[in-house]
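S.K.: Below, each structure is written out as structure tokens.
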Structure 1
């Protein structure tokens with residue numbers, strides 16, 4: 001089972017895709033314009049995103065470019081009526097992982113979705129993220145400093161992983177709440193600061209990696 005985001009303004013097509021995803025045992029979230037899609041992408045996480053090229057507001061191409069620029073790794077399937085080779089090249093060069101041209105058979109879409117999700121599973125099993133003397137294995141939920149394992153609470157690990165996946169990007173407390181705590185009722189600026197303080201004591205006692213950008217937020221600086 002995977003969480004899939006669909007950004008498609010054709011509601012009839014979106015309904016058909018929703019039924020297809022349910023038949024494949026996936027959970028689908030659907031929005032119908034690019035601006036709402038941009039908000040959802042920033043606030044939530046998915047195993048796969050299906051983006052229509054032509055949308056009200058931001059286009060699928062703009063959503064993909066925005067997501068990749070922010071360091072997003074989730075597979076993106078671009079869905080559009082554009083069939084020219086140069087359009088496909090542009091979509092793939094922007095960061096899309098695959099491309100399906102309308103009209104298409106639902107069996108083709110299902111096959112492409114399965115292929116992208118298999119690829120994501122393979123990559124997640126083999127990916128260890130390292131930065132300086134800190135490394136994490138997201139699959140085994142383990143963190144290491146100088147080769148020695150460090151015990152982290154779930155939110156500490158989630159925050160560290162988020163920072164390491166987005167090096168040198170500055171995030172406000174609100175952005176960290178949206179990405180790491182999401183919609184949890186106990187999320188607050190104080191909770192973020194306390195988690196940062198604990199994380200620094202465990203993996204960054206010298207203060208070389210987790211930087212405070214005064215008046216702006218925090219960043220991981222490898």
Structure 2
């Protein structure tokens with residue numbers, strides 16, 4: 001096995017979240033402001049950086065629209081529609097709309113050559129719920145969630161934790177936001193950006209990846225082996 005470790009972000013990389021997290025942001029903002037927003041606006045905020053926390057982002061958009069809402073009130077409503085009812089660890093809210101992006105053989109193939117890890121802005125248990133559903137047999141170690149770090153992305157703390165636990169590994173980080181790429185740059189870790197063809201403000205996202213020295217950009221995670229094989 002290679003001495004390299006691939007660290008994945010989750011949302012937009014391993015999981016398509018337009019109908020889950022992004023839609024929940026839109027519905028949360030509409031609930032508190034009475035005004036509908038589109039997912040393009042969410043992406044515009046994401047490109048600004050510093051909005052890895054979707055609860056805080058929902059609160060910020062509502063505030064920018066002239067409505068102030070307590071943070072915990074936003075969290076409560078957001079979670080109620082995101083999770084819905086959870087029975088035996090399975091939610092029936094908008095989280096159930098998530099779609100797994102990797103082809104069936106992709107991660108199994110990568111795991112035979114590389115160590116695999118995850119550093120995500122999700123809370124650890126939220127990440128585990130999705131992994132149990134879509135990839136129960138894939139060995140991601142460690143899994144670093146938002147509740148494992150004191151300083152969220154774009155701070156490099158999460159990647160530094162991965163490095164501390166696996167000091168013998170050379171890390172790569174794969175993500176889809178400027179916060180991901182800034183975290184990798186600060187940690188001194190090569191970064192591969194994911195920019196789906198249909199993502200809003202894609203040209204700006206590509207500029208941000210270039211500014212933060214991404215070593216490559218792919219349209220989806222299934223193109224990653226081509227990047228790794230052609231270094």
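S.K.: Using mean count of other Cβ atoms within 10 Å over residues 139-146 for the comparison, can you identify which of 1, 2 gives the largest number? Could you put the intermediate results ahead of the total?
M.R.: Details: 1: 14.1; 2: 17.2.
Biggest value here belongs to 2.
S.K.: Also, I was wondering about something else. Going by distance in nm of label points 7 Å out along Cα→Cβ at positions 11 and 131, which of structures 1, 2 comes out largest?
M.R.: Going through 1, 2 one by one, distance in nm of label points 7 Å out along Cα→Cβ at positions 11 and 131 peaks for structure 1.
S.K.: Still on this structure, please answer the following. Could you figure out which one of 1, 2 the value 1.5 for distance in nm of label points 7 Å out along Cα→Cβ at positions 75 and 179 was computed from?
M.R.: Details: 1: 2.4; 2: 1.5.
Structure 2 accounts for this read-out.
S.K.: Given 25 as the derived value for relative contact order in percent (Cα under 8 Å, 6 or more apart), which of the supplied structures 1, 2 does it correspond to? Working shown, then result.
M.R.: Working: 1: 14; 2: 25.
Computed on structure 2.
S.K.: Where is mean count of other Cβ atoms within 10 Å over residues 35-42 largest, in which of 1, 2?
M.R.: 1
S.K.: Any idea which of 1, 2 comes out highest on distance in nm of label points 7 Å out along Cα→Cβ at positions 163 and 203?
M.R.: Once distance in nm of label points 7 Å out along Cα→Cβ at positions 163 and 203 is tallied for 1, 2, the winner is 2.
S.K.: Given 18.0 as the derived value for Kirkwood radius over Cα pairs in Å, which of the supplied structures 1, 2 does it correspond to?
M.R.: Traced to structure 2.
Readers should treat all values here as calculations from the given coordinates under stated rules, not as data from a laboratory. Please read all numbers here as calculations on a predicted model, not as lab measurements. Cβ atoms are built from the backbone, for glycine too; each structure is taken alone.
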